[in-house]
Structure P
Amino acid sequence: MRDFSADHRWLSINTATLRGAGKLDAIIEACARHDIRAISPWRDQVAAIGLERTAALVREHGLALSGYCRGGMFPAVDAAGRQAALDDNRRAVDEAKLLDAACLVLVVGGLPGALVGAALTRDIAGAREQVRDGIAATLDYAREVGMPLAIEPLHPMYAADRACINTLEQALDVCDALDPQRSGALGVAVDVYHVWWDPKLEAQIARAGKARLLAFHVCDWLAKTRDLLEDRGMMGDGVIEIAKIRAWVEAAGFAGYSEVEIFSSLDWWKRPVDEVLATCIARHRSAV
C-alpha cells in the first residue's frame, strides 16, 4: 500500500468538491495553487466556461484528469428518450477524449422520470436492462475512440432516481457480460461513499482486479447525515474505513489517484476554497 503521509502527489480533486468556489477556471487555478496534480471535472462546469478553455487550462497547469463526470442516465420511457441518452453519452465520450481523461464515469440512471420528481414506471428490472443496452451501445463507440467507461455503483438509496446499479457485484456482472475479455475498455469507479457498507466489497474488489479498477473516489459517511445527496463528510469525519478499502483496491492492482468527491451544500461548499483544499490535502495524508 502506498504511503500518502509525506505528500499529496496521488490526490485528485473531483470538482464537485469545490462547487462553492465559483466557475471551473477559478477551481483549476486554486488546485494549481495548492500543487494538486489531477482533477475530475463535471460536464456542466466544463460547459459553463467552454470545452476548449477547459482543455487549455488543463494543459497550461499540467493537470491529469483522473476521470470525467459524467455519462450514463440511460433509461427513458420511450425510444426517443433512449436515443437522446445515447447521443448525449457519445458527446460525453468525445469531451472526455479531448480532455484526455483516464475514464468517463457512468452514473447509469434509475426509473424514468424519478430524477425530476415522478417515476413513470416501477419496473426496476426493465431499467437495468436499458442500462445494460445503453452501456453496450456506448461501449462500441468508446472503444473506437479509446475512452474507457467506468460504471459507478451508487448506494441503494439512489436506486430509484440516479442509479439502479447499486453494488460493485452488479457493476462487474455488466462488465463481464459486455467485455468478457477484460480489455480495459469497461470497468468500475469505486466510490467509498456508495459501497462501504457492502459485505461483499473486499471480494468484489479482488474480482475486479487491475483491468476493471478505473477510478477510486473518497469522502466520508456522516452517521448523522442531514441530506442524503449533499452532506458527505470530509475524510476522517465519518464512519468509513477508507484506508482499509484503499488497501483492498491497491492489493487488486489499482495505482491511480485517490479522487476526493464531496457533495456538501451544508458545510464544505460554504467554506473558502483554500481552506477546503488545505483540508483535503491534510486528510488525504492522514485518513486516506
Structure Q
Amino acid sequence: MHRISRRTFLKTASASAACVSLWNGVPRLMANPLGLPIGLQLYSVRDILPKDYEGTLRQLSALGYREVEAAGFFGHTPSEVKQAMDHAGLRCVSAHYSLKDLLPKVDETIQFGKDLGLNYIVCSSPMLKDPSRIKDAGSRSARESMTLDDWRWNADQFNHIGERVNAAGMRFAYHNHTPEFRSENGILFYDELLRLTDPAKVTMELDCGWAVIAGQNPANLLKRYATRISMLHVKDFKMTPAVTPANAPPSTELGRGTIDYHPIFEAAKKASIEHLFVEQEEFDMPEMEALRIDADYMRALVV
C-alpha cells in the first residue's frame, strides 16, 4: 500500500475541508418545487440596475439567482449584456417587450435576442386594435377597456410574431397582468387568447400574482392549460377584502403576503414549466435584502 507523508495528508485534508466549507456556504441554486434554477425578473431592480449594471447582477448572483429575465437593456449591446451576465454567473433567458415597442421593431428585436442567446421573447403588454379611440392608449385604463375584438386582434399579432421568433430559434410568449381575466358576453379574454393563438407559435408566461388579484386561481389555470404555460412569475401581495384589479395591494416578499404557493407549485409540477422568475414590484426595505428573502423562500418551499 502506498504510504503518504503526514505533511501531504494534512495538506489534502485541509483542502478537502476547505472545499466542504465552500460548498456549504454556497446557496442552493435550485428552487425545490420544480428543480429549476431560481430566476429573477429584472424589473425588480429597475431603479438600481441602470446605475451599476454589472455590480447589481453580481449581487443577484450572490443571492443564489441563476437566471434572469430582462425588462430593458439600458443602452447596452448584446455583447455587453452577455459579458456582464457571464461575469456575474447569470444567464439571461428571456426579455419583455410591449407590443407597441415590438411591432415596429420585430426584426431588430429578434436579432438582438438571437445575438444575446435568449430562449424567449415575451410580450408583456397588449395594444388596442385602434389606439386612437383612447386618449392614452398605453395606460392601465386603456388596457382595462380592451374588448373581445381587441384581444382577437392581439392574438393574430402574436401568431405572426411567434412564427418569426420561432424561425430564429427562439420562442414567443405572452405575459398576463389583470385585464386578460375580464370577460365579454361570457367569454373570458384569457381563454379566447389561448384558443386563438397557435400553440406551436405562442406560449404563455403566467404571472401568478396578477392572476390572483384578477380573481383567478393559478393552480386551476395550470391544470387547464398544462401544455400552454411554459414560464411562471412568482410574487406575493398583502391582499385585503378591498382588493380589485384597479386597486392592487402592496407587493411584498414571498411568504410575507397572502398567496399560498403550495397548490400552485403542486399543479406546476404536472405542467410544462421551463423557467420561473421571482418578481417584486415594491419594496419597504433595501432591494437586495428583500430579494434575499424571496430567494430563501424559493429554496425552502417544498410541495
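Where a number appears in this text, it was derived from the coordinates with a stated rule and is not lab data. None of the values given here were measured: they were computed from a predicted structure. Cβ atoms are built from the backbone, for glycine too; each structure is taken alone.
One of P, Q was used to calculate mean count of other Cβ atoms within 10 Å over residues 71-78, giving 22.4; which?
Corresponding structure: P.
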Task: Among P, Q, structure where mean count of other Cβ atoms within 10 Å over residues 55-62 as derived comes to 14.0 - done: P
TODO: Using FRET efficiency 1/(1 + (r/R0)^6) of positions 79 and 279 (r between Cβ atoms, R0 = 35 Å, to 0.05), single out the structure from P, Q with the greatest value.
DONE: Q
Task: Computed 83, 44, 39 for Cα extents along the principal axes in Å - originating structure among P, Q - done: Q
